1. Which structure, out of 1, 2, was relative contact order in percent (Cα under 8 Å, 6 or more apart) calculated from, if the result is 11?
2. Out of 1, 2, which structure matches 22.9, 77 when Rg and Dmax of the Cα atoms in Å, for residues 243-498 alone is calculated?
3. If helix-only ellipticity at 222 nm (-39500 (n - 2.57) for each DSSP H run of 4 or more, over all residues; to 500) computes to -12500, which of 1, 2 did it come from?
4. If we compute distance in nm of label points 7 Å out along Cα→Cβ at positions 291 and 451 for structures 1, 2, which one ends up with the highest value?
5. Thinking of 1, 2, which structure, once FRET efficiency 1/(1 + (r/R0)^6) of positions 35 and 163 (r between Cβ atoms, R0 = 25 Å, to 0.05) is computed, gives back 0.25?
6. Upon calculation of P(r) over Cα pairs in 5 Å bins from 0, in percent, for residues 259-298 alone from the atomic coordinates, which of the structures 1, 2 produces 6, 19, 26, 22, 13, 8, 7, 1?
7. Please compute mean count of other Cβ atoms within 10 Å over residues 211-218 for structures 1, 2 and give me the label with the greatest value.
8. Computing volume of the Cα convex hull per residue in Å³ gives 179 for which of 1, 2?
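FYI, it's all coordinate maths here, none of it is from the lab. These numbers were taken from a predicted model, which means no experiment stands behind them. Cβ atoms are built from the backbone, for glycine too; each structure is taken alone.
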Structure 1
Amino acid sequence: MSITEDILSQLPGDLMGGLRRADRILASLRADHAPIPMVIKENQQPLDAVDWDVIVCGGTLGILIGCALAVQGVKVALIERGMLRGREQEWNISRKELEVFLELNLLTDEELNQAIATEYNPARVSFQGGKEVWVEDVLNIGVDPVYLLATLKTRFLAAGGKLLENTPFSEAAIHPNGVMVNNQLKTRLLIDAMGHLSPITQQARQGQKPDALCLVVGSYAQGFLENNSGDLLLSFTSLQNQCQYFWEAFPARDGRTTYLFTYMDANPQRLSLEALFEEYLRLLPEYQGVELSNLKFQRALFGFFPAYRQSPLKTPWNRILPVGDSSGSQSPLSFGGFGAMVRHLRRLTFGIREALQTNQLSAKALAMLQPYQPSLAVTWLFQRAMSVGVDQKIAPDQINQLLSAVFEEMEQLGITVLKPFLQDIVQFPALTQTLLKTGFANPGLIVKIIPQVGLASLLDWMVHYGNLSVYTALFWLSPMLETLVKHLPSQQQYYWHRLVDGWQFGSGSDYADG
């Protein structure tokens, strides 16, 4: 019996079976023969009536946008394949990001404080052979998903929302005036919040192979000797199995959550989740300074996050909008999930409400709600720099040396440069300063990285880097034109507001320190 089988067999549920099912799905994606669902069809006959403004498919994170819309007066139904309940695993986020729940009237101050299960400081960034960098107030809040979702569920129902639990999504037919969901529910707009393996997303991408993958394994356990600080990004090994291993650790209520993750392409020869879990358990004692026998494991965590260059996803259909992980609106460096949904929650809430009010529900109009973002696109080069090809030969410590140098320079530039990047937000001034400072201080490292990432990737990145500067300037200029826009018809105002949103988020100007 392997270490993984031994540990997982001690926990409730068929975790080993779940791990191997996840690996079969992963292998199918890598082999490029994943089945393409055909769940969306089109029908030219108008519906006789429409019952809802919005139906949200996928409740775990869909309840966030569903509740926000219901509170705004939108008639919303939410369907969830099981019971809508949060998992025991805490979601880590920064306190300032949680203010959107107050701004949108989703939680009271008291409820928000009760949703916070854990708060700690500081957190570390460290790479083998380099200097430790410490920051405060980044991903230092652990939110209790069980309490949060239960509270949002109550708020949603009180605002007139309709919750249909144990109702898996099966199909949808798009009509000229609405969408028929599961052959019985009729809505003006269908929101897909079912995640990166959503059948709607899979059909829209037509079996496209992921351009990159992030594999994540971990556990929640008790028995750690030190549990007052966290790790945001840490590496203490050189390349292993053609992967650079990265670690995260967060103090949690009555225990500690630790993750091992790595970036890679979708080559079929790559490491499986089960093999990565074995690596996790092999290295965890060295990482945390505690023997496995001294830990009491409570939960095991595993998953993979595919990333596509053509993101956020724009579907070919009218009246369907993917949000969250379904849309691919997170960077290839991010796990996505809760943080990505919260970041875009306010923008999506008001954008969707305006689309409904002005009847801008065509594929073209809805695509404006998931715009091209240079701040997202530039991170593809960083992903390439933090991974290595399956047959590529680089120095075993090259990635550690590069990252150590970059973060040391960012620390010297100050917290205004360091903190946004650690929260997955790239801004033109901060990026430019970091590139220049790192380039002058470590020219040899920069020269080494070019063959690793490839010239084509570098040239592509330069286009997005240039666009990042343009979007920064456009967002800065946008308030000067706002008075002129107010006199435009409401349909044209919708497009203008989406352009400004695109410039704001596409330049990282949505970031608020805190």
Structure 2
Amino acid sequence: MKTVIVGGVAGGMSAATRLRRLDEKADIVVFERSGYVSFANCGLPYHLGGVIEQRSALLLQTPASLRSRFNLDVRVRHEVLSIDTAARTVRVRALDTGEEFDESYDSLVLSPGAKPFVPPIPGAERALPLRNIEDTDAMAAQLGALAPGAAAVIMGAGFIGIELAENLVHRGFAVTVVELADQVLAPLDPELAALVASRLGQQGVQVLTGVSVTAIGADSVTLSDGSTQPAALVVAAIGVRPESGLAQAAGLAVDARGGIVVDEHQRTSDPAIFAVGDAAVKVDALTGEGTLVPLASPANRHGRLVADVIAGRPVSALPVLGTAVLGAFGLTAAVTGWNEKRARAAGRPIRVIHTHPANHAGYYPGAEGMSLKLVIDAQTDAILGAQGVGGAGVDKRIDVIATAMRGGITASDLADLELAYAPQFGSAKDPVNMLGYVASNLRDGDVENIQWHELAAEVAKGVQLIDVRTAAEYAKGTIEGAINIPVDDLRERLDEVQPGAIVHCQVGLRGYIAARLLNQFGKNVRNLDGGYRTWARF
């Protein structure tokens, strides 16, 4: 049996090497349009910033090494031009010679990936993408020709855009990030995205949101608000689009966004053709609907799965959560599942929790703070998603929650997870456990919360707002209109609390204590979730 794989890197090479491990006699041919079939594309920004010094460190395998270890026929700089589904052949062009030929297949695996989106604006040819080694070499050459302190404009404040911003700052460039949305990092909700934007600003990155680049000149860009920015270098990091033209031309089913539609075995609408990686549609774990998730982990997993299917093993792809992490200037931002914006847009009844714990025991030196957010289905207590921004340990907590989601553990059940504890690694009540405690309090009706973005409307209606922090904290800054009654004084000042009031503290814990106390005296108050720290970001 002969399997032809179009495209290498995560999905394609996972399929090829797994299939060889399963079937030593299989005929496996890989065509890769670029000159490199196996490289660490997530490391590209860090090579440009000098963090990964050696370019060779990015190159994981070569056609020769793959031939030697796996007996794979890997042909780089070979572009598949078309698919003849009836004849089960692909038309291939050898880019170095221009020769074209047909290659037959029994099974065909499409792993074309996704291409960076470059808007059709004047001067767009100056905008450099960052997808592969060739892109990296082109950008490195341009960076090397620029003087220290030269201006760089990055179009897009997603994961790649922010990683590039950090690395270009490390190289000494003056960096501006331009983002059409009203925040950086769309997977985060705005109050957590604000932490990332703040850190970028502290490191000298100019972040411009709510605008886009409308034209690129010789040494500047023009923005949609009419202003200009100097730009010796322009990078296109707006996002990616599935590279599904080959599939569409062959008559394979694609969705409205161009993603290649596949079943639970990664089969396309042609049973002899499979698709994996960024171009293939995944199943959203929360809705069962199709989604595009351009991440390496699903690509690797689905490449391996396709090899199993071709080899006759009974396997099926699981839905995806979209778990991702970013590091920038010592800050970690991580997400899994849905954010609050998406859940509300979908009309889901939700509960939301914000906490601001330390990454390990506060009495042990070096503790760093973090902000965690949990989005919960109010009817079932299911975890819909989580986000975290902060120092060390954010990735660990989001990974634990992603694992809990995969296992069907509810938000309240997080309280019962047995997690490793020593003072330098965590707390006896880990931040994940604390999310579970808060979730169970909300589920059981022990407290009612209000979110930071709901507060202004309530205060405008005349609802009383009580700051239960100390007088010293209150004096340093509070929410306009709040009166100060420290939590320890509440029992003696009950008459000053109006029924239906809202209480708040710094991060939510004292507010919860105050709400429990007051509600037992019939005050029916609500607690500001996440406290003053969450509210103050806006």
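1. Values: 1: 17; 2: 11.
Going label by label, the one that fits is 2.
2. Numbers: 1: 21.2, 69; 2: 22.9, 77.
It was calculated from structure 2.
3. Values: 1: -12500; 2: -8000.
Working through the options, I get structure 1.
4. Details: 1: 4.6; 2: 1.7.
Across 1, 2, distance in nm of label points 7 Å out along Cα→Cβ at positions 291 and 451 peaks for 1.
5. Working: 1: 0.25; 2: 0.60.
Traced to structure 1.
6. Details: 1: 6, 19, 26, 22, 13, 8, 7, 1; 2: 6, 28, 31, 25, 10, 1.
Structure of origin is 1.
7. Details: 1: 21.4; 2: 16.6.
Ranking 1, 2 on mean count of other Cβ atoms within 10 Å over residues 211-218, first place is 1.
8. Details: 1: 147; 2: 179.
Value 179 for volume of the Cα convex hull per residue in Å³ corresponds to 2 out of 1, 2.
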